[in-house]
Structure 1
Amino acid sequence: MAKLVNQHHFVAKIKRKQLGLFSKRDVQALFKVSTVSATFLLHRYTKRGIILKVKRGLYTLPDLLPPDTYIANRLYSPSYVSREFALSYHGIIPETVYVVTSVSTKAARRFEALGKLYTYRRIKKEAFTGYSTIRQNGFSFNIADAEKAFVDALYYRVIFREQPMNRFSKKKIDPAKALRYAALFGNRKLIAILKQTLL
């Protein structure tokens, strides 16, 4: 028979551990229960609305929602937030971006979670750099710096033959740093367009 954990005890312990997102394995370790019991608890509390299912195997508490950037890192790993969302985050572009855009060394993917859309573009391992870890409201996440986000966004525009961005704050981007990042892609067209755009 599945071991039961009191609802209030369950929620309190998740909050105390500050688990913005948690899995069946986390529940097993936290409450010392079997796989069967953990599965039962997650199913039961999801059905009651006590916890929310973010995606298969990943859950959160309704009143302990982590930042979108943290969720993006956890939904698909390894990844870091980049491209248009990171450019908006850094104030490089004036628009508010509602799709949380990331890059990953794995295949391109997209997820809908908690009413938001998360997209991931594949990037070569050599170019999987130029990001730092930011801490916000107790949650840490990886996000590209301004120059890398700009280069990542431009790279995919070059690949898909889209126009480069024309509305952005040039003064917030270091051209030399951006060119160093662009060199990692080994794409001459990217470097040429970047020079035309920034220099």
Structure 2
Amino acid sequence: MTEHQIKDVKTGTTTVGLIYDGGVVLAADKRASMGHIAYEEESEKIYKVNDFTAMTNAGNVGDSLTVIRFIRAQAKVYELERGERMSAKAIATILSNVLGANRYYPFIVQFVIGGYNGKPGLFDVTPYGAVLERTQYAVSGSGTEPALTALDLGYKKGMGEKEAVALAVRAIEAGKRRDIFSGGVGATVWVVDAKGAREVPKASLDRLAKEAVASAGQ
């Protein structure tokens, strides 16, 4: 792939995942960019794979959706054949195999996978298929540095769900504040725990986002 082609498909985003006491929080901004253009401000970047696993995507949208469709289908087949859900670790392994097999014509993507299978699990999968199991938090996209700083400063073991969601929103807002390719209307946040994978209501996120912005301005 030439340097010109890479620039053509380059996109930006900020996504984070973090483990709290009892589950995983996944969060993402909502801007889809096309080169230097903010093309969409309400794009969804978190996808449910099965009832107890979800994943964020960063990178080329077409590549991401192609891979996600395949992973969802594999998870469904696995469940039908074995009578049990595929774990986040197994999903990360299949994803690693897919990306590794295409390394010479790669998918321009990076994923953060969060799931619950008796305990929370969090995995970061790189474009070439490396799987990094995270015990605290993971970040992907062009807003990685400011989001990672927010998590470094705010993360602590034993956090409850509400505290973890608030920290995830602060990390996304940090990315939106400093990374020109991250933005959009609010953020998307999902929680995955013993009750399953579910999206956090927008009303709750709007309040947390305002608090995060106010805190950053102090």
Structure 3
Amino acid sequence: MPFLTLDADILLYIQDHIRSGFLDKIFPNITFLGDAGIFWIALTAVLLCFKKTRRAAVCSMIALVGSLLLNNILLKPLVNRVRPYEVIDGLVLIGKKATDGSFPSGHTAASIASAVAMCRYLKKRWSVPLIVLALMISFSRLYIGIHYPTDVLAGLLDGILLAVIAWVIESRLYRGVPKYAAFAGATEIAGKPADSEDKPADGGETEE
């Protein structure tokens, strides 16, 4: 299968030409941040406490729930793809073996979904580092040998899709549910334009 051959070639290239003693200590810690979405859940909880970042937090929450349902509950059991270290000759896993299917990468999907979802309502000085971290978590899954590149690619694409869906759902809540609009910091609700938050002038950023 062409994709499996390409997947194997990429993973073996990373193992042979990118891995090092120093990075072998760094990337397992980076991948840990994505375990069970722990970093993104904690960050969402913190941002939920402040009015200026509450809409970003709600978007992230919606995206993370969507990722759990789509990837962990539906796709992983349905596809049930064998992990790469089980089938690729010479590939050495760094860390513990996984107990679920390989496709898609849940770490990637949740990280990208949360980071991209929050970007709509965060300034670039915050959103860019979050995107970089999400991409580093995604790459870490390849570095330690626990996912195929196609797993990570699928997680990246469906993470972006889930973030866009989260934007749509949150925007409709903001415009259509007075209690939520008040919770999110609107000055006018019930179908009227709320404030400059919903349509920011500074490139889609609202946080001061």
Of the structures 1, 2, 3, the one that 66, 27, 23 was derived from, the read-out being Cα extents along the principal axes in Å: 1
Read-out relative contact order in percent (Cα under 8 Å, 6 or more apart), computed value 30, structure in 1, 2, 3: 2
Origin of the derived value 2.7 (distance in nm of label points 7 Å out along Cα→Cβ at positions 21 and 37; candidates 1, 2, 3): 1
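Values quoted throughout were computed directly from the atomic coordinates according to the rules given, and no laboratory measurement underlies them. Being a predicted model, the structure only gives us computed values, none of them experimental. Cβ atoms are built from the backbone, for glycine too; each structure is taken alone.
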